[in-house]
Structures are given as structure tokens and as C-alpha cells.
Structure I
Amino acid sequence: MPIDWQPLSEIVSANQRFVITSHVRPDADAIGSEIGLASLLTKLGKEVRIINPSATPKHLGFLDPEQTIRKFGPGVSIEEACDTDVHIIVDTSAWIQVGNVRKVLEKTSAKKVVIDHHLSSDDLGAIEFKDTTAAAAGILVTEFAEFLGEPPSGHQAMVLFAAIATDTGWFRFPNSTARTYTTAARLIEYGVQPNLLYRQLYERSSLARLKLHSVVLDRVQLDFGGRLAHTFAMRKDFSDTGAQPADTEDLVNTCLTVEGVEAAFILVQQFDGRIKASLRSRSDLSVASIAEQFGGGGHKLAAGTMLPGPIDQARESLLAAFNESFPPIPDLPK
């Protein structure tokens, strides 16, 4: 069901100061939606700050050329982050995903708003504008801007197109519906040049990133009769190759390209020892339900969670969870 944007329009009209937040390890949908929403609110004469639990990945820095996004922590206190009228959380509605910004959301007296498209959801004490049929949060921000009669333009349109294009795997994932394409088409009419954006997103790979991909893809294993592919990246891999954890992005989708594979996951060891798990599906199997078993969540076809280390234990825990969805293939008659 389409979102009724009128209540959010009234919130925007009635308030002057806004803080926007998204999830840890922000992707292009998170960053593009934040920048797009911030541009909209600025056009309307509002004071806007973007405060995230994690720094913007280097390869997505072009989405925020003025470096307006600030990382919560040293230099950005709880008191400063709470000093606002409205706190908008974009592209997530899960406590685990907002990281240390949870301290702000639990303390603030500001009105809280969620704009999200994920199935997984917690009670953040916010007014929710949620549509799980939308392929990306960028679609929702675009539709809100159009509802207000302020269609995106220039850089704002570009970052929203980036949000949509990346969350759909450049329109190759099953979440690419007619609505996805028509929204993208409108953004092109607003001035987006997809060929230039594609180059920025996918044709600026570093040698370190290529070396990391070689290491991680060499570890791919198949289980459950070839229906599940999985791999992992260790902290040592980053120091050995010079790559960054963000350089593992999209590797899990590469695992899905193996013929016969219905689901995949990648485990990435974090610097604090925890293990980040990214899960994907291209079948009826819901990886969101698997991620939720470990306190994570997401979409039916794309989800994630954090697991305690070591990495071998994390892999065995996930394999056990997948076993419930991939029961052993019965022995063939002899």
C-alpha cells in the first residue's frame, strides 16, 4: 500500500531542525537517501545535519562531496545529536543497525521518524513511513519529494538514482519492479546520467580491491548439494592486500552467479573480532528469517547480521541455520 505522506509533510512544516541517521556501514541506498532527504529539507528552509554511526566508505565519498555526513563519536556528542526537533532514521528500523546512535535515540526528546523499506523492524519509538514493497529507501525519498512538489534535481537526483540502482544490483535483482523502473526513469528526466554514475560506482576499483576479491573468491565453498555458496574474509586479508572491509561489497552476489546456487553468504571479520554476515537468496528461501535468528534482519532476498567470533564458529552457526531451509538431499535408490 502506498505511503500516506501527509503526516510527514505536516511534521516537516511544523519543525525547523532535523537530524538524519542511517545504519552502520552505510551503503549507497543509505547515503543517497540521506543526502537526497537533506537536500529536500534544505530547499524547504530547514536546518539539517546528518549523523551516522559509521564513516562513509571511501568508494562512496563522491555521493557526499562536501563531506556533510558526520560520524557519531569523538567530536559529535550525545547532547549535540539530541539538539534537534526531529530525528529521522532512514533505510533501517532495527536497533542493531543504528549502532551507537542508539544512545542518542534513547535519550533524545525530539520527535522520531522512520523512512524504511525493510521487513525486519523494532520499536524505535518513531512514527513509521514504511513500504516493504519498495526496492530501496531512495524510492521513498523520491516519492516524498514529489509529493511535496519539490522533485529532485542535480546532485540530489543523482544520489537517489544511486540509492535505487545499487539496492537492485543495477536493476538485475527481483526487487526491480515496474515502480522501480518508472522511478528511475523520472530521475533520468530530472537530469541523472546513468552511464556516468555507473562509472563512479563500478569502474573505479583499486588494485587492492581486486587482490582481495581474488583471495576471497578462491575460498568459495558449496554446500547442500550446490544450493548454498559461502566464503569469508579475515582481518589479515585487508592488511595483506591493502584493501578495506567495504571492498567486500557485492562479493556475496558474485557467489550467487554459480549455476545451481540458490543462496549465499559471506563472513567478514571485523576489527573488534565480531563477524559480519551478509546473506543473499535468489529463491523462495528467506535469508531475513535466518538473519533474525542472530539478531539481524533485512529483506527476504538480502539480509545481514553480526555474529561473535571466531569465524569458524560463525560459519558453523549459519550452516546449521541454513540446514533448516536446506534439508539434506535424500539418498537416491541404488
Structure II
Amino acid sequence: MSDADKSPRTILYPMPGSAMPEDATAGYFEGHRGTRLRYAIFRSSRVPATGTIVLLQGRNEAIEKYYETIREFNAMGLWVATFDLRGQGGSDRLGRNMRHGHVRRFSDYERDLELFLEKIVLPDARMPFFLVGHSTGALIALSAAPRLTNRISRMALLAPYIALSGQGIPERLIRTVAGTASWTGFGSLALGGNRSLRPFENNPLTSDRRRFERNTGFMLAHPELHLGPPTARWLHETFKAADRVRDQRHLTKITIPTLLIAPVLDGLVPYGAQEELSRNFRAAQLITVTGGRHELFQDRDVYRTQAMAAIGAFMPGLDGGIDMSETAA
């Protein structure tokens, strides 16, 4: 069950350059197979609230990274409920090495989401519920979506992790190595180097130096919240999930109205794969952000504002407007 703390500052950390949203509750809940997961709910000051965003993070992210985005959703009249994915952030680590990004089964992510909705969101947040997912979080949403029809009203998915590029070697070779290692008992083996502290120049994530350095500084201050490379098992499980959600038979089972927001200069998930997904996804509408990189919520305002405005216009009851004076750090 949940282990809420009315003083979130004992569970969440300050993010220099991005203030924590004011009205928050944080704690831990028990995910699938007893995994302890850190969560938070951030309330809007607007009454009545328009609804609640269920925010699903990408790989190697934590709640604190989204303070700026959460404040903007709050200013739009939305509550935000989010949790650190298993194996990262302030949630329980998995596998033999605490620094490696690992998962036993991709379905564990989906079950965690369902338990979060059941234990935390439904009793404690405001309806209707919308889902916003980035990268791995968007992949989790796509995979779980056929079972979320009666709980989630709409979804906005940014740069969904359905393919992989920018690794220096072809995806098919990474798939072969990851699959072979998983099948032969070496699934906990890390593949690739630690790119979390890459320099700003030519990074595939964001063109905004201020946000990039803010996030890097937080990572250095709190290394316990961050990961190194993924394991073979993590890659193998996410590749299988990506293949499954791209299949036409799966996509036809998704009836939740969905907004796909694809950054054209995404250096991790090929734009072409995101565009192809939208063509086969009848419940989805594609929004392209020309010039945007993989982490749109962390990108320059010229790209980031497009994503926020698209989400605001897509969610019922919102007009897409964001009062930036209410979201200043």
C-alpha cells in the first residue's frame, strides 16, 4: 500500500534552477512483486481542477527532472501524478549492479502503472485522467493502452521509444547481442558505455544548454537517482515491446484518443519510425516538431512550447494556454 508523506521535501529533492511545485504529496507504493516505487502528486491551485495528468518518465529519469513541466500543467488547471519507474530514480533498483538499468519483464512496467492507477491515482487524484508519456514511458503507455480504455480519457506520447538509433552500431546488431545474452543467462550484462554525462555539444537530447546543464548538475549532486548503461535484458525486453506495439493488430485494440508528438531531429528514436507508427494507428494524431530533439520537455522554448500547447489543445477542457508567470522558477 502507499506510504505517503505530507512533507514531500523529505522524499523529493530540490532542483537548482527549477522550483518544486508548491502543493505536493510524495511517498512510496508497492508495485508489482513488492517493488517499492517512489511517487508524487502535484495539485493545481485552480478550482475546480480540469483533471489529472498521469506522467510516465523515460529511462534514467526521476520526478525532479519534470518540476518545470509539472508547474506548467498545474498552471493549466491540471493535477499531475507521477512515479519513478522500477529500477531508477528513487524507486527500488533491480539486477546485480545498482547502476545498470535493468528490468526482468517489460510487463512489470505495465503492472506497476496499473497498480499506480488503482492505489494512488483513482483514490487521491481528480478525474478525468489523462496520460502523458515520454520515450520509454510512452512505450509503456502504448503497450498497456488496450487495457486502459475505461481509466484513461486521452494520451499524449512524446518521442515513443519504438526504435533505436544514434548508438554507433545498427539496431539489428544490438538486438542480436541483447537477445543472445538474455537467452544464455547473461541478461544482467551491461551493454554500451555510460552516456549520462555526455557533453552538451552534439548531444541527441536537447538543444537547450541551460536545461541540459541544470539536469547534469542535478545528476552529479544526486548520483543515487541515476543510472549508467542498460542491461542486455532491458534492451531485449524493450525491443520486444516495441515490435509488439507497432503491430497493426495491437494498434487496432487501442481506442483511447492519442496525440503522438514527434521531434524531427530526434537522435535516439528515428522520426521515420514515429511517422510510420502514426500511419498505422487509427486512434492517433501526429504532431511534428521541426527542429526538436528527443527530450522535448527539456528542449528550447521554441520547440518545448509547441509540445505543451499541443497537449493543452488536445486535452478536453483546456485551451492550450500557459501562463508563464505562474511557472517561473
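Any read-out appearing in this document is the output of simple, stated calculations on the displayed coordinates, not a laboratory observation. Fair warning: this is a prediction, and the values are worked out from it, not measured in the lab. Cβ atoms are built from the backbone, for glycine too; each structure is taken alone.
At-a-glance table
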read-out: Structure with the greatest value (metric FRET efficiency 1/(1 + (r/R0)^6) of positions 111 and 215 (r between Cβ atoms, R0 = 30 Å, to 0.05), set I, II); value: II
read-out: Ranking I, II by mean count of other Cβ atoms within 10 Å over residues 79-86, the structure that comes out highest; value: II
read-out: Source structure (of I, II) for mean count of other Cβ atoms within 10 Å over residues 159-166, computed value 22.1; value: II
read-out: For Cα extents along the principal axes in Å computed as 72, 41, 39, the structure of I, II it came from; value: I
read-out: Which entry (I, II) yields the derived value -9000 for helix-only ellipticity at 222 nm (-39500 (n - 2.57) for each DSSP H run of 4 or more, over all residues; to 500); value: II
read-out: Of the structures I, II, the one that 0.05 was derived from, the read-out being FRET efficiency 1/(1 + (r/R0)^6) of positions 23 and 167 (r between Cβ atoms, R0 = 25 Å, to 0.05); value: II
read-out: Structure (I, II) behind the derived value 13 of relative contact order in percent (Cα under 8 Å, 6 or more apart); value: I
read-out: Origin of the derived value 30, 24, 15 (Cα extents along the principal axes in Å, for residues 135-198 alone; candidates I, II); value: I
